[in-house]
1. A value of 39, 30, 19 was derived for Cα extents along the principal axes in Å, for residues 34-81 alone; which structure in I, II was it taken from?
2. Comparing structures I, II by mean count of other Cβ atoms within 10 Å over residues 266-273, which one has the largest value?
3. If distance in nm of label points 7 Å out along Cα→Cβ at positions 210 and 274 computes to 1.1, which of I, II did it come from?
4. For P(r) over Cα pairs in 10 Å bins from 0, in percent, the calculated result is 5, 23, 33, 26, 11, 1, so let me know which of I, II that is.
5. Tell me which structure, out of I, II, gives 1.00 once FRET efficiency 1/(1 + (r/R0)^6) of positions 106 and 130 (r between Cβ atoms, R0 = 41 Å, to 0.05) is calculated.
6. The value 1.3 for distance in nm of label points 7 Å out along Cα→Cβ at positions 122 and 354 was derived from one model only; which of I, II is it?
7. Ranked on mean count of other Cβ atoms within 10 Å over residues 50-57, which label among I, II comes first with the largest value?
8. Can you tell which of I, II yields -12500 when helix-only ellipticity at 222 nm (-39500 (n - 2.57) for each DSSP H run of 4 or more, over all residues; to 500) is derived from it?
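Only the coordinates and a few stated rules stand behind these numbers; no lab work does. Here the structure is a predicted model, which means the values were calculated and not measured. Cβ atoms are built from the backbone, for glycine too; each structure is taken alone.
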Structure I
Amino acid sequence: MLKMKNILLLIFVTTLFSCAGSKNYLERGDVDRSLQDAVKRLRRKPEDEKALEAIPTLYKTIKKKHLDQINALNSSSSDQRWNDLIREYEYLQMAYDAIINSTEAYKLVSPESYSVQLFSVKDSAANFYYQQGLIYLNKKGRENAKQAYLLFNKSESYVLGYKDAEDKKREAIELGTIDVVINPVQDNSFFNIRGFNGFGNRYSDQYFQQNLINDLSGNTNVPAKFYTQQDAKIKQIDADWIIELKLVRLELPKPTLSTSQNQVNKSIQIGTDTAGKPVFQTVSATLLSTRTNYSAIADLDMKIVDVTENKNGLQRNFKEEYGWFSENVTFQGDRRALGNQDWDRINQSEQRIPQKEEILVQLYKQIYPRLLTQIRRAVEW
């Protein structure tokens, strides 16, 4: 009796889930998805009655829905209408593709292709943004050149290689290219006063100035040219932007020392007894560790001055910390108690404290990538 009840329950649950899974396609809210599901169902089960019944009605509903949307969008003046129109035509084309590629579905409906209309609206969108780009290209100023570049780029997002959009983009870049002078790092840190600026300033000029100029000049699509003060003066170039770099803080505190000790024991054989059995003895040693910890901090300010507009632009602060430690390990007691790892620590011991110049180099290396990224973002379109 119990077995029969379980069988009946299983049949009921199976039927319930089957009905839920094959819910009437016409009752679903998303008609586009419902049509796709119905066509897929026919591929697996060509005689499925619900799918066969639903497909003609679904396709008729889809056409009316999206063509009504298209008619409404055609009277809109919003720039967003192009993406909306394309999306509506894509839904219609997806319905066409699904039916035309299904033998059973094609027997029920004669779908209409909208590939021509889809291409036409993309071409219209490309032309719209191309014409807008021409308007901005004829205006003066870097911002107008930037807008022209972005509009030509958008034009090509609808139709790749549209007209001469690539040439127009290059023209916009040329019109919008600015001359940027990168000044050497001004050291306002405590160690400048203490006479630590000799190496630091030389390294600043080389690492920040010249490396930034080299890295930033490597991309021909970046609408900017970069110079040192001296190069700009020699070439008689008036800067549009000036990038000022200032080391506002450099903390090089004294290292801190910490000591510890650890006793190690080992049982070693020292001989044999009269019966020839091994005799063991426990030997001990104490590992003495002196650890030197060091932590340095640097703060670098960057400011972009727009000379043409006589105003300050992007300003950022870059803070980095450089940590370093060394360990000196010795031992007292019986060396036979030491294992391989103990000897590794002893043999690798060092007491050298990094020089201030090395610390500055490490801090600069950590700051540099972030600084480079910020400048790139400021000049790129």
Structure II
Amino acid sequence: MDFDQVIPRLGTGALKWDGAAARFGKEVLPMWVADMDFAAPAAVQAALAERVAHPIYGYPCGGTAVLAAGANWMERRHGWRPDPAHMLLVSGVVPGLFAAVRAFSEAGDGVIIMPPIYPPFLAAVQEQGRELLMAPLQQDRNGHYQMDWERLEALLPHARMLLLCSPHNPSGRVWGQAELQHLGELARRQGVLVVSDEIHADLAYADHPHIPFPRLFPDSLLLSSAGKSFNIAGIGGAVAVLADERQRHHYAAELRRSQIHEINLFALIAMIAAWEEGGAWQEGVRAYLAANAHHLGQRLAAELPAFGYRVPEFGYLAWLDLRALGLDDAAIAQRLCDAGLGLNPGPSFGPGGAGFVRLNFGTPRALVDEGVARLCRAFGGK
């Protein structure tokens, strides 16, 4: 678990590294796509290597073992164990999100999201002919994001669904119990289904424990995966949790129609190994990421004090506020490109993203420091 080790990734077919030049127009230090530059847990590597050693890679079975491993992991990590009988396999969290919109709404129905938000949330609504209802998050003067309760109450009577990002990407929030409880009560009162994407949940820092939404409201739909938690996102695979039998059968039918109701052989093996044997690695990576988050904050405060940065409550995504620089998004993007740094532009996250960028610090500390050096080069830091 040497997270300081810099492991070269160019030439491995990694979107983050090998796809960066096409995305940004030149070679850059890629701190954009949400995967980490750390080796996956040794147990995952060993399980995959053992299976690869057998030369026949036919169709897999063992889905029940994945579901049991996932349920046991959620109990150990979050103190809540879903019934494996209430769980379904899905090829990935994003396909599962799109399928949920198809399964539980019709063309023209209202679906609520809370931007700025992970771009597939926008696409899952707009590209499937639903009405996009937006309740943008609100910032206080300290940059702390909160739900807009007044806006949500106004929209919920016009909605069939609410897509919740929990923890929230890119704002860095881990929603607290009071917030989730109030949101769930408002949604239930209006008969609105909450679909909670919890793919980053395991990366919540120790001082901000994550609460699975179905622990409070079993009539909701949860989507999760080992992908972000154990840095195996490229292998695929996810699970859905839906306690209501009628709704679960309806959702399962949509997964089958879309042919996203199975996971591949290597995802099955990797997810079981991660959930059953990766706990110590996961604790280590969370501690390293939390330290990176604070280190980044110290560097920015000392060298780029005009940047707005609030230490996130989970994971490895920094939501940087550059509005005080007085630059438009095109100028920000050009300066970053000139400095050789690849970040996600804020506008891609919808309303509330203008003037922001997202930086992925899930990387060895030396590369975090190099990223800050390139930010200084771009924006004239001290």
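1. Working: I: 47, 16, 9; II: 39, 30, 19.
Label of the originating structure: II.
2. Numbers: I: 10.4; II: 24.5.
Going through I, II one by one, mean count of other Cβ atoms within 10 Å over residues 266-273 peaks for structure II.
3. Working: I: 8.4; II: 1.1.
The structure behind it is II.
4. Working: I: 4, 14, 13, 11, 11, 12, 12, 13, 7, 2, 0, 0; II: 5, 23, 33, 26, 11, 1.
It must be structure II, since only it matches.
5. Working: I: 0.55; II: 1.00.
Of the options listed, only II reproduces it.
6. Working: I: 5.4; II: 1.3.
Of the options listed, only II reproduces it.
7. Numbers: I: 19.2; II: 9.1.
Answer by largest value of mean count of other Cβ atoms within 10 Å over residues 50-57: I.
8. Value -12500 for helix-only ellipticity at 222 nm (-39500 (n - 2.57) for each DSSP H run of 4 or more, over all residues; to 500) corresponds to II out of I, II.
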